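Heads up, there are several structures right after this.
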Structure P
Amino acid sequence: MMKGHQSVEDGIALLSIHDVSPVFENDIVATYDMLIDLGISNFTLLVTPMYELKKSYSLENNPLFSEFLASLQLETSLHGYSHFTKSGSMDEFQKMDRDRVLTRIKSGKAMISKSIGKEPVGFVPPMWKAPRRVAGAAQDARLKYCVIGNNIHRLSDSSILTTADLLLSQGTKSTSFTNQLVEVELGGPVQVGVHPRDHRENKVLGFIADLKDRLDYRFVGYGSYLFQE
């Protein structure tokens, strides 16, 4: 039976690096270093195992990058399989039936497990967007959580935790969180998604520093919060 919704604690920022793929290797290394320099060491790596369906971008064909990810000892979660559809849409799972979704999730999980040496903990679809059936497929694939929008489905007990807002960068200079300023000033729980190129193209990392140093947000990965690791 599905349990009722409960809110993530105030002052919590669930932090993740999106689009973790060999195609962005240098930017991911730089982003990791900058977060560590800010004193933030607990966050989730959202790994896309076959970015754009190109074998040259797959984890399996980039063992040094996979070894680097393993060395970080951070939580990894599946971030789609290819991130994009064949038509170029980022809403990878919108038109898929549950069986096909499950096949992709299982394939992505297996690729991450083989390449990094440990299973991904959860599933976060591209842009945090996916039909509700994706959460059921993630549960069937024996993942521990699935994030769809503001809802974090803890699959181990069928509970749903909610955040007040999503702060998702677009990886461009125009990225702005102006619409979310009221919520963060009040200390409401948020999800913060960083893209690999943010460190050089916009002020997202400066915004994160402000959340931490001025507003006293505590940054954690999804698994760390959900299972109090």
Structure Q
Amino acid sequence: MPIFKDNYFTNDSYSLRLSRLEILKNYINYWAKPLSIPEPLIEWGISAFEKWQEATKAVKANKGKTNEVHLALKKTDEETFEYYLKCKRLILSQFSQNENKLKSYGVTGRFPRNRADKMKAVETMIRANQQMMERGDSEVLPQEFISNLKLLLDASNKAFEKVHSIDQTESHQAVTKQIKLFKEDSKKLRMLYAWALMTWSPEEPYIVQLGFAVKSKKFEQKEEEVEEEI
């Protein structure tokens, strides 16, 4: 049986909260009558452990899914940027004497470090090639190369949209739900603790069976003040 060090419920780690709720689930029915615990608190105490477990699992599952999507984006971006650099090398070698053309393609400087600027560089190359062709310029990259680059760019954009969508929906919702449940359970634990102290003293050893720490009156008063501030 875990021995809890304090009753600062809002400062619980998620694993500590799980331990509190697990032991509470096992013993709340036993102590319900002796402590005259109201039915709503009993029902909460019986189900809280499973609900917290489910919320934690949902966050972990979505985190795993998010990691997979981020890895897919990384792989897609690498393919896009590698192909862009191949095109850049070809442009630099083929049109090395034409400074204006090199500037139009945007290949005179270093390849950017951050993703947003890299994507702009790819877009600039594609757009420049299209504009030159429309002006009747025959000295451009073969359309096949530009088409391949555009396909890779589109794949990168779609992968990024998927990452953004998951980050803002499933994963975010799971975390938000867990945080909300943590706060609600903290309030319920405070209510149950206050109810238990109507019969027991803070030094009562059996209080640990409801997920609480055995404390002296001195520490008990301090805990109440801290919880109220939070």
Structure R
Amino acid sequence: MSVVSVPAAGVADASAVSRVLQRWRRQIAGRHDLAERRGVREFALVGYRTRVGLAEQLVPLEQLSFVALFDERDDEDRLATRLVGARARLAETQLVIGGADNTLFDKDVRAAPCSGNGRRLDPGDAELCELALSWEKHLERVNRHPHYPRRNVLRWPTWWCEVAAAPAYVPARCHGGRTLVALEAVLELTLPILRVFADVAGLPKRQVLAGSDARRLLCGTAGPATFDLFHTRFRRA
């Protein structure tokens, strides 16, 4: 009788997928009826992610993304918990965060995970599944405790631009041999931009927003930036 050996990496991957599915069943599927009766939790979580291994205070714009988690009712009036990821880009005279053109993913955490790139979590993507389930657990904790700290307005990074040279009268900072000027000043003076950075010092990795309308919480303007972490290219307007 022949024996088929399974590579150790394959066993480890299968075990990780199994743990994700078991956790989802306990945390989400096991509370399905209770969650439907409770309805939409009137909070949203918003945070940011950087590339693996990046721990700098100043993060290049192309290595930064934002994530939002919130409840809503879908077109069939079923409870959905959306996990939206988006990048930011500089578009002429404005920094655009999220929106259809900058969407990275739009997942329904309440849907059973399966492999693929659709609306369901992929259990093989351990990092994203961990983020989704840990954030959903935090959202539930916030919802249960009325005195949990929360905000009404999102806090964003401070935006800086690398320029070849800045006028003497413009406040600037040096970092790693680069000359950096605040984005607002660069746009006002129409200086050529080499690169955009986000100063995330002191910025919470996860913010709690309170409000019954996720659309209003997650769309708006903040200084030189316009943001939309609600509407995505995976979803109709």
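From P, Q, R, which structure was relative contact order in percent (Cα under 8 Å, 6 or more apart) = 28 calculated on?
Answer for the origin of the read-out: P.
Taking P(r) over Cα pairs in 5 Å bins from 0, in percent from the coordinates of each of P, Q, R, which one would give 1, 6, 12, 15, 16, 14, 11, 8, 6, 4, 3, 1, 1, 0, 0, 0, 0?
R
We did not get these values from a lab; they are worked out from the coordinates using the rules stated. Given the structure is predicted, the values throughout are model-derived calculations rather than measurements.
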